[in-house]
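In structure tokens below, several structures.
Every number here is computed from the coordinates shown, using simple stated rules; none is lab data. As the structure is a computational prediction, the values presented were derived from the model and not from experiment. Cβ atoms are built from the backbone, for glycine too; each structure is taken alone.
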Structure P
Amino acid sequence: MKEIKISTEFKTQTTKAVLSIILFVITYLLMLVLAIGLTVLCVYGGIMLIVSFPRFITLALGVGLASLGVLVLFFLLKFIFKSHKVDRSHLTEIKKSDESKLFEMIDDIVKEVGTNFPKKVYLSSDVNASVFYDSSFWSMFFPIKKNLQIGLGLVNTVTQSELKAILSHEFGHFSQKTMKVGSYVYNVNQVIFNLLFDNESYDNLMHKWANASGYFSIFVIIAIKIIDGIKWVLKQIYSVVNKSYMALSREMEFHADEIAANVTGYEPLKNSLLRLSLADHSYNNVLSFYDRKITDNQKSENIFKDHLFVTNFLAKESEIEIQNNLPQISVNDLDKFNKSKLIVKDQWASHPSTEDRIVMLEKTGLSNTNLNNEPANLLFANIEKTQIKITQNIFKEVVYSAECSILPFDIFESNFKEEFFNNSFSKVYNGYYDNKNPLFFDIPSIELATKNIQLEDLFSESKIEEVYTAISLQSDIESIKQINDKTVDIKTFDYDGFKYYKKGCIGLISKLEKELELLNEKIKSNDIEIFRFFKSLEQKTDLTPSLEKLYNDFFSYDKDFETKYDVYIQLSNELQFINFTTPIEQIRANFIKVETLEERLKNGITEMLENQDYQAEITKEIKENFELYLTKKWQYFGNEKYFDNNLEMLFSAMNNYAFLLSRGYFLIKQKLLNYQNELIKTTHNNV
């Protein structure tokens, strides 16, 4: 393959990355020299103290003083002994003798890309592929062979040419010499991360040493203060190095994409990138489905068969074309609901957006008409056997209460469809209500329709666009507020084709809020027209008038929802302290503050248990948890330790409460929309 020309931006980011590495090395060596000097002085001082005044107390103080320097020096050197091993327990190794066709493809790719064959090839269940290796400090100086991981969830939803393009991209990361800079930056980041955050073992060592003697603890405290200073310096460098790495990483993605385009043309990688989000979403849907089947002691025989069905089913429901038994997603499908005009260069993103990658891929102009559109699954000798084996791997850690049975595929299919339709709104609304609720209006003040209103106009594409423009506008306003409040470290950004600085945020926010207010008024007017339309339909039927009540019920629930949900939010925030080391007296004080919130939570749970609207949603497990939680006032701390079982019960009650509140919101909205849909069907049948 021809040498890929390095872009100017790639060279710029490479230079910045190299300079950030040099900055780290100089700073680190300076701190290391000072630490060595401190260690020598402390050890010398400790020895002299013991020799000059040979007593037990001076022996203890001398050893403690010597340990001060050693602890600081060891802190700076501990990363050398740290190996970042990849957990392979979920992986299944395969060899050429197992899958000759797949290995032939990999062999073709490594030859064309100009890199080495992977050390090992593994299969996982993921909708992903990656090249990985066990890295350590020494991998910066010695070559390490990479391993290839291929997810069956990915294989399940791509063609053979698309899989070849994806694997070409992965090997592209290691094919050209300039890519080695990224490896160095990665390892420097790992070193800094280890020093800043991977300190559990080191902290335990410090704690044990301090507890060994009261004399030692004095010097441990001093060491901690010095290490805190070192960490402060490293945090500043970590920000610089990490930003450089992320910027370089984005350029490396573009570079690897171009390598893939040279192997297969740009179309296969573009098509797979567009489908990846749906494939991953579908896979997670299947996993969630079987999570709900744990209580029924049911699992899948072949989760990938389920996965492919769900991928195509969701595509069909979104009216996406299916070719070669795979959804053909376009850029327009991807951007259908994204109406944002805000463009912020995310300095902390390691990957460019899918849209940006596709633009760069198309710019290569490397097209290929000789594509293999057969399923990638056909590359495997016995794909069904392999899928079943990986499926067994997925379920092996799940604990069931009784003997587990296989859920037949046809039952999965019908159950999934039933769940989907029970948790979605009629297609007649064209997605209008998928991410919005009816806006409040005063029902008694609404006059009946005096003009002929058409259903198609109420839920037209232009009305849908208004809804998603308002959603994007609200999101943009929140993002710009974060920039203005310095929550997000951004100096400049683009909005609607114009460049803005932080000082321009206030004016832009004011302008956008006015736009949003006008847009919401238009949407509210349409919501009122929708009410009028269905009220007119209702009057033409023999049904008991229910529309106004259903709207009032929804508006009432909508009004109370935030207040009720706020109990969960406040409790979650107030209980954050249990995740950190907290003084005992502070722990007791914190739990006293929580008591008032707990009373509100218990009142909310009692209302739920008495409300018939929730009964179908309250499972046996939820009911048992609620009833146990309500039996008494629970203690969560005593004898200087947390009562984990009681805390687990509290968190379960909180999470179940939040889930049922959100579920109730959906159900009361669905009840209203289903009734409106029933009015359409009834009047249609009467015509």
Structure Q
Amino acid sequence: MNTVTDYEMHLFHEGTLYESYRLFGAHLIKENERINTRFCVWAPNAQSVRLVGNFNNWNGERFQLHRVNNEGIWSILIKGDMQGCIYKYEVITQDGRRILKADPFSFFSEVRPRTASIVYSLEGYDWKDCEWIKKRQERNHLAEPMAIYEVHIGSWRKHKDESYLSYKELAVELIPYVKELGFTHIELLPLTEHPLDESWGYQGTGYYSVTSRYGTPKEFMHFIDQCHQHNIGVILDWVPGHFCKDEHGLFQFDGSFLYEYERPVDRENAVWGTANFDLGKKEVQSFLISNARFWMEYYHIDGLRIDAVANILYWPNRYGENNPYGTHFLKTLNQTILLYDSSFLLTAEDSTAWPGVTYPVQYGGLGFNYKWNMGWMNDILMYMEASPEQRKYLHGKITFSLLYAFKENFVLPLSHDEVVHGKKSLLNKMPGDYWQKFAQYRLLLGLMMAHPGKKLLFMGFELGQFDEWKDQSQLDWNLLEYEMHRKLNAYVKELLAMYHCSKPLHELDSLSKGFEWIDVHNHQQSIFSFIRKEKEEEEHLVVVCNFTERVYHDYQIGVPQQGSYQEIFNSDHDKFGGSHLINTGQLQTENMEFHGKPSSLKMTIPPFGISILRPIKHRKERNENGQEKVHSHAISWRKRKPASLIDKEFS
């Protein structure tokens, strides 16, 4: 369609045009076997708008856009296929200034430091992920394992000359790597176009333009398509709260405060040096909600992690006062997206105590399906950074999260924010000597997998980096030349494999009946023990964590049933770099009540270790002569390792 319809314009100004990307931006229009190119932009306070670019020597004299309605929508139809042309809008403001702006709806942009938009058609990519999409829509993600590998593409791995890997190269290198580790999803730091590498994408200019640093839009489609074909979901970090103030971007787009709040107290975000979106403006709602739909439709992404939700819920400069425009926007966004695709993941990076973040909007919630558990992250890291002698005074830092763990659907994050700006790497946060650091780090990761909630870990954690994340250089891959780092890497793979295959560790993440304390009060020894259960309650795991360097033999612990147990996982195993104080064979229970449980058993508690026990089941078989034989067996996660984790198709 080569004209802008009244109905489209009405919906846009009403805040409900959720496919705004079909109206605005640069589009190739085919009519009577001829291709023309239409440009459309919203600039209600401009005196005039002209199209300039490499096709007219940046002179817009004969490329004047015409105003198609009284509310500031401008359009022009250029004869011919302009795909590949570089362009900007030349806006003449009410006070006569001439400003050059990139297209807010452009699908592709020049590689920084250049800032112009590029005419690019997103049509025609041959997707081969229909099987993935179908399975995703049939799943109940709340009851399935979810382990997310958070990635900053520019610093995961680089070429020898320090140049970036392309989207196509990442499809070859990153996907099999993530798959081998055992992750279910990749979460990418923002890939919307942004001018400054050091912003990591959090200060964007091109919300519809996947960054050209790593390749073209269709090459990014190829990357996602390959992820899906190899059973890896893709989550995109998304920033609908604020944007950067670079001259070519959204800031004062037509000379007025168009996309941002007009009042400085609402507009200015001093912490990040950005401008806050005016979420009360209907056209801004159309722009942002359409953007979420756009990434779903054209790039088949599986979820959005919404950044800085606290900044949307509360006015940034009004000391904790709720922003009603922000809350209304979030509810509308979530309802609209989940109505479009109920299997889509919407995760709030929210540091507040706002109630019902993951409750449906119709029940008074914000409508997300997950929330980052920032409280757990802060508490666990504070506890782990304390010396073992001091931990008995911080006992509540471990137990407190279970008081609210089932009030929301949580993701447990150990993200990029925890390993930058002087905070030290995760491994280096651990106190003690070299061996103790690794032992406590394995314990931290083990507890994370055993704690209710989905999991997110930032790239490089699996290498055991001693240095913080350095966004200008690649991860410290050379660490795998050293024994302890190789053993840590092996530990991560086995830990994630166990998490995948152990229903009690993920099936009831959001329900209190999936967790039960055994001993929550042992602050003197800093030992915690608890039970994780599966949905049918046929299977359970006993988890014991020791946060000191002391070793305990014949340590008595209450268990929920009589019989025998087998240790299926121990972070102190020598193959992981531990001291190999493990529990071998069967651990027989005693008919003695302990810790409020009907039975008990005695076990070895390793230093700075996590031990996971599973009851041994008994099954009867008949001999050839008809007599019954009783067999004991523990259902080993190793035997149940899914094909997706041992797939060697990349080799």
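Structures compared: P, Q; top value of Cα Rg over 2.2 N^0.38 Å, for residues 241-328 alone, i.e. the largest, recorded for P.
Can you say which of P, Q returns -7000 when helix-only ellipticity at 222 nm (-39500 (n - 2.57) for each DSSP H run of 4 or more, over all residues; to 500) is computed?
Answer by label: Q.
Distance in nm of label points 7 Å out along Cα→Cβ at positions 49 and 609 computed as 6.2: which structure among P, Q? Answer by label: P. Which structure, out of P, Q, was distance in nm of label points 7 Å out along Cα→Cβ at positions 57 and 193 calculated from, if the result is 2.5? Corresponding structure: Q. Please state which of the structures P, Q yields 18, 47, 26, 8, 1, 0 when P(r) over Cα pairs in 20 Å bins from 0, in percent is computed from it. Of the options listed, only Q reproduces it.
The value 0.00 for FRET efficiency 1/(1 + (r/R0)^6) of positions 209 and 321 (r between Cβ atoms, R0 = 30 Å, to 0.05) was derived from one model only; which of P, Q is it? Only one of P, Q returns 0.00 for FRET efficiency 1/(1 + (r/R0)^6) of positions 209 and 321 (r between Cβ atoms, R0 = 30 Å, to 0.05), namely P.
Comparing distance in nm of label points 7 Å out along Cα→Cβ at positions 249 and 601 across structures P, Q, the highest value is found for Q. Check the numbers for FRET efficiency 1/(1 + (r/R0)^6) of positions 73 and 121 (r between Cβ atoms, R0 = 35 Å, to 0.05) across P, Q and tell me which is largest. Biggest value here belongs to Q.
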